[in-house]
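Take a look at the structures below.
Only the coordinates and a few stated rules stand behind these numbers; no lab work does. Note that the structure is predicted; figures quoted are calculated from it, not measured. Cβ atoms are built from the backbone, for glycine too; each structure is taken alone.
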Structure P
Amino acid sequence: MKLLNSCSIEFTSIPENVGFARVAIAAFASQLECTLPELEEIKVAVSEAVGNSILHGYRNQQDKKVLVTANIYKEGLEIQVSDEGVGIADINLAMQPAYSTDPERMGLGFVFMQSFSDRMQVDSTPGKGTTVTMFKQIGMRGARVRAN
């Protein structure tokens, strides 16, 4: 796949930045002529991934950094959300519906991310952090971004 456009944003691990990330990545993704439902799915997936970094990765420590990178290809949109938090000891267990390290939570973050992505990969090392990579094919229209 040939990269057509890319952006990265890094921000502090405060809950207010979940909304910022979802709107910023949706605005960037709009270059792909997404439908409104596709944009909503992108927003939810980004919100869940960033929220997981803050809540589970950093355990609500508000002085850490979350990095979100979005890449546009002709085929669609790739989003990576990375933290340097506690990591995930058992990714398969963490991806099970209703599993959460916080009993107050529903444990559906990964379920939403998977259902709103065509491909998803979770890379994590305990004590070093987690990167969630999601790819969403955007219709058959392809990207309007011109390659240089």
Structure Q
Amino acid sequence: MLLAVDIGVRCGLACYGRDGRLRWYRSSNFGDAARLRRAIPGLLDAIDGLEWLACEGGGSLAALWLRQAEQRELQVLLCQAADWRQRLLLPRQRRSGGLAKEQAGILARKVIGWSGTRRPSSLRHDAAEAILIGLYAVVRIGWLDAFPDLGGRS
């Protein structure tokens, strides 16, 4: 399993199986860094067969995730928004951060449908971005040979 994280106190989380398909996703608001630090071990320990942690972001909050990944001997893929956006969104879809977030939501819904995962009634941008971080990661690590055909990027 691979856990993709859009790092923040409000995190987007998305879990992928070795077949490269999305298993689950959610947004979680931890309120502050101390609560996030306490929550990370439980989040990681709850995922059976977790092998990879894919994170977008940096700084002190990323260090919390990386420390726990190291303790569990997880493989780690770090990226920035520009990395996955360049591969998954067209240039016109990433002209601004707001537009990229909107397009990420549209594309994430396509990934949800392709994976056969429960469709959301609403989808926060951090969860949508975690879904796309995870898709980018499963291709980068070789669990999928290429990005799936989702009927156009969005």
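Can you say which of P, Q returns 0.96 when Cα Rg over 2.2 N^0.38 Å is computed? Each step should come with its number before you reach the end.
On the way: P: 1.01; Q: 0.96.
Going label by label, the one that fits is Q.
Can you spot which of P, Q the value 2.9 was calculated from, given it is distance in nm of label points 7 Å out along Cα→Cβ at positions 26 and 74? Intermediate results must be reported in sequence, preceding the final value.
Numbers: P: 2.9; Q: 1.5.
Corresponding structure: P.
Please state which of the structures P, Q yields -8500 when helix-only ellipticity at 222 nm (-39500 (n - 2.57) for each DSSP H run of 4 or more, over all residues; to 500) is computed from it. Don't skip to the end; give the middle numbers.
Working: P: -8500; Q: -14500.
The value was obtained from structure P.
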